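Take a look at the structures below.
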Structure 1
């Protein structure tokens, strides 16, 4: 019962797959963005907001099973991946990243999440 993760390639900051089983709640977190600052600062700001939403429901980033990131440039993808790895540690979610032409408020990144919080 809980969350099972299939690791990505060596050094990857995401899981290839994540399975959830047992009793609990699935949480869909809306996309969050943080304007101003570097991509790393905005990425941390997005994860801070996601974590705040999850804490309101009894969870944390360790319960995230999938994230999608929309970036205005993939040139800094490695920086995003570094921050993602730091924030999730051993609890790496399945992940996708997509380049977009622009985001609200001039943001460089927007991130949404799906989490599973066991009972």
Structure 2
């Protein structure tokens, strides 16, 4: 549908306005996608923080327990902490490799269009 509308704009003086509209909608889409990835990044950070707190709680319980339960809770604490670190890495990767480059691209394109 968009292709037909864009193609039909090149009859007469509508071509420039059609091109501007297409570029603007592409820029808006890029910005919206970057916002969605930023939300995902924020969620990963919140989840990582929650897992870290949970890991600390298991560690405290491990210190209070006796026997094989101590070892089991210590393993759970370690694994939960490892998962927390993995989610932190995911969040940082999303931010540095996707969110920021997309935002910068959209900003650069917007500045390039406006004199």
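Read-outs: derived from the displayed coordinates by stated rules, not from any lab. Only a predicted model underlies this, so the values are computations on that prediction, with no experimental measurement involved. Cβ atoms are built from the backbone, for glycine too; each structure is taken alone.
Once FRET efficiency 1/(1 + (r/R0)^6) of positions 47 and 71 (r between Cβ atoms, R0 = 30 Å, to 0.05) is calculated for all of 1, 2, which comes out largest? Across 1, 2, FRET efficiency 1/(1 + (r/R0)^6) of positions 47 and 71 (r between Cβ atoms, R0 = 30 Å, to 0.05) peaks for 1. Thinking of 1, 2, which structure, once helix-only ellipticity at 222 nm (-39500 (n - 2.57) for each DSSP H run of 4 or more, over all residues; to 500) is computed, gives back -30500? Corresponding structure: 2. Tell me which of 1, 2 gives 89 when you compute volume of the Cα convex hull per residue in Å³. It must be structure 1, since only it matches.
Given that relative contact order in percent (Cα under 8 Å, 6 or more apart), derived from a single structure, equals 33, which label among 1, 2 identifies that structure? For relative contact order in percent (Cα under 8 Å, 6 or more apart), the value 33 is produced by structure 2.
Comparing distance in nm of label points 7 Å out along Cα→Cβ at positions 23 and 63 across structures 1, 2, the highest figure is found for 2.
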